[in-house]
Structure 1
Amino acid sequence: MEPLYFSFIIPVFNRPEEIDQLLESMVKLEGVKQFEVVIVEDGSSLDSRAIVQSYMDKLNVSYYFKANSGPGSSRNYGMRRAKGNYFIILDSDCLLPANYLKTVQDNLKAEFVDCFGGPDTAHGSFSNLQKAINFAMTSAITTGGIRGGRAGKKTFQPRSFNMGISKNAFEASGGFGNIHPGEDPDLAIRIKKMGFKTKLFPQAFVYHKRRISWHKFLLQVYKFGLVRPILNHWHPGTSRLAYWFPSLFTIGLLSSLVLLCFGCVWPIGLYLLYFFVVFMMALFTTKNILVAMQSVVAIFLQFLGYGYGFLKSALLLFLSKKTPQNQFPNLFFDHGEQY
């Protein structure tokens, strides 16, 4: 195998301050000095050109501006122009710990895989809301899996906030599709079907800021819910009963509220017990009572949004003869839009 040369691929849309912070964290990377950074500006009205230019003497960084076509297309654009033989894809709202690239390199040297993923976590400087949403997205009591640094070999699907792919796997697969969100598990599933090996690198984590509000978070998890039945439709072998849990959880919660009106208390009691456990786990993990309280809200919204989106998408795909693209055109980048 030829020596590894890493190319970071980072799409950005109207977020120059994020690129500044991410590049600053890359300047501090230890252990591996030979790498390049490819910034792909996806039709932004507020571009990062000046920020990127300020790092030209500190990093091997290149900058491309293109018409808006979505994050998947922008990542493909960057990988086609990258000089490396192994691509690391990041979201612009991430920060890297100093040992990140050395950890990735050590894992690949120990066992080479053509596609890897790593978890995300919250930095101590993040807001309470960011920490609460991070807990909701990474805790074993909710999603666990890739975002929490735990995943089974058969179910693992890397996510594009922290994902690596070899040049060979990219060229063979054609890269990301035009669905968003969901372009990353779709690519990971196709890569695995082609015989390439994927693996979770639990120690190769990133700090994920999640530019978020309660409204944006609810909309995000709702879209995640919409996308999963589409992926199950495209890749039937990946369907899992666990994907139905948020929908069943939400239906059960609504049913327990109805039963409460008729004097039946124990169903809602089970939900109160669950959220008490959530609060205590978040308090133990974050050591912050305000974050713990917000974590309860975050997990409620997570299950509500994802559960409703998943149930809606599953029913429409089952009852309708429309293709996913025609049924949910806003999830596909056939034209430019924000992400």
Structure 2
Amino acid sequence: MLNAGSASLKAALVGPSGERLWHGQRSWEPSSGSVQADGLRPWLGEALGPRADNLQLVVHRIVHGGERFTAPTRLDPSTIAALEAITPLAPLHNGPALALVHAMGSWLKPAIQQWACFDTAFHHTLPAEARTYALPASWREQGLRRFGFHGLSHQHIAEVVRAPRLISCHLGGGASLCAIRDGQSIATTMGYTPLEGLVMATRSGTVDPGILLHQLRQGLDADQLEQALSQQSGLLGLSTISSDMGQLRAIATGSESSNREAARLAIAVFRHQLIAGIGAMAACLGGVDAIALTGGIGQNDQALAGELRQALGWLQPLELHQIPADEEGLMARQCQQAASPSHPE
């Protein structure tokens, strides 16, 4: 399993029964569609070792599948070309992933297939009212609609917590909520891009579009605006200290006072938006049977779990779970099944 981001590469080796044989992560800097092959190939080769001869599939996580890709897909020249055409929808994520697809294609034996799983795919069940923006018809005809993201994580939660009305909360560097009814996504907080929704590590989440218009009129160009919203906002922008929730918790409760209030503000805004979002998801579901927290913050931040139990007491009886993410295991299961000779075309 390969998960290529804009600044890091995660990889895992999964056995035929879903067991995790190895996993690792390293930083990388794909630029202009290229990959630092000299560094990555030895790293992956050392990790696989003699097991490389038994490799059956290479599976890539690709963030944006657009309208077309709603299921695990074998990567061939035509599908790769179609994915390259929609790279502008998620350039920071799809570009590096496709660069890695090309690199792996030159390294692998011809018999080894490459597959892709898409973070948008789980949300293809969004009803029209949940995926449609109230925009001019000419804009909507350009494909400007809500896609939703973190779908692999939300789908994993749906398979682990089998509740009729479930709110999945993926809380990490990126953060999103998903309202899941009987295993299907019916509402989510991320939209056309992974910028919309909750406060994130360095991403703003939802803001009044009027603020963006104001900043454009003040002289910022589109690239500067994107940089500010994607890299300089969120927990980092609120605190001016750190984008890491663990560090902010330590500062907020520590004895050193100079940054304490800024850290507390960042945590409070994050929590406020999260609680408001959970309330909206609960309204879409008509009630809640369970809430599941996952991602680096969701599964590890015990203080947040306690705060949510207190704030959401009105949803009683409330089941609140903290569950490790396992996108790699889900991807392996999906693609092993799809690649099986008995699987229907």
Structure 3
Amino acid sequence: MADPDFFQKSKSFSIAEIVEITSCEVSGDADLILDDVSALKDAQKNHLSFLDNIKYKSDFIETAAGACFVLPEMVEYAPDGVVCLITPSPYKAYALAAQAFYPDDAPKAQIAKSAFIDESAKIGSGAVIGHNVVVCANVEIGDNIWIEANSVIQHNVKIGSNCRIGANTTISHAIIGDNVHIYTGVRIGQDGFGFAIDPAGHVKVPQLGRVIIGNNVEIGANTTIDRGAGPDTIIGQGTWIDNLVQIGHNVKTGRGCVIVSQVGISGSTTLEDYVAIGGQVGIAGHLNIGMGTKIGAQAGVISDIAAGEEYLGSPAMPKRQFFRQVAALNRLIKKKKRD
């Protein structure tokens, strides 16, 4: 159960209400009242849980939960008394239900006295602006903005409606869409790493582009997104970026990409729609990563990848080739030991 010192629950829900939220089929008592969400092992009769990974089948068989989101084929393993909420996507259904129990609501609209807002800035209704926030000249912000303490929005930045900006964040040279969540310590719009190499001393190339961020984007804590050098850096609609990611100048991501912790993407590389990249992947500059590509953790990408491929290793290679190499290396090691 969530610690009430940090997480405020909205209310209890009946099974019927949960079904309405998640569009699941119900097998059992639709009038049962659920007071909270919980993991399978910890759940009690008044709790809602989920089974999405067959690895936790034994936990499901032994759970005391009142109700559980499950795949259709798992219903037969449910303990007596557990109401099954049947869905092809148990984890998604659980996410929607958990959001209902613990909504991420902004505080009451208010602007802290210690905040500085330039008189030329335009801010929509319902704003929550924390202590020591700085909003510079000609900034335009939509309705229901939530900016947490010590963040700085530089001049001429445009931010849409229903956005949340975490504490100690800085944003410059950017146009940001609606429903964007930017977590603590993010840096958006700083200079890209562009310079001419010279033995007498490197010469900085002015970075004259912007950062364009689409709707429904999430950007994790301490991630950095450089502005473009001339063309813009673009983060496509629905892309979710984890903590500690570095995105270089002129990078373009398509829609719905997922970029996981400690990934580094060098300048002028394009990710097409729905690319998924594991943690600590490094991608060289001026590459094209095709639609739907999956790149495993710690891969080093040095060439273009066609759409729909799965790559692993450093240098990155197709998944099957990578595993063949691993198997071959293991055979060589065993042979050496025998010799």
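No lab work stands behind these numbers, since they all come straight from the coordinates. On a predicted model such as this, the values are computed, not experimentally measured, just so you know. Cβ atoms are built from the backbone, for glycine too; each structure is taken alone.
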Among 1, 2, 3, structure where helix-only ellipticity at 222 nm (-39500 (n - 2.57) for each DSSP H run of 4 or more, over all residues; to 500) as derived comes to -4000: 3
At a computed 6 (relative contact order in percent (Cα under 8 Å, 6 or more apart)), which of 1, 2, 3: 3
With FRET efficiency 1/(1 + (r/R0)^6) of positions 19 and 131 (r between Cβ atoms, R0 = 35 Å, to 0.05) derived as 0.95, matching label from 1, 2, 3: 1
Entry that produces 1.5 once distance in nm of label points 7 Å out along Cα→Cβ at positions 123 and 291 is calculated, selected from 1, 2, 3: 1
Identity of the structure behind 20.4, 70 (criterion: Rg and Dmax of the Cα atoms in Å, calculated), options 1, 2, 3: 1
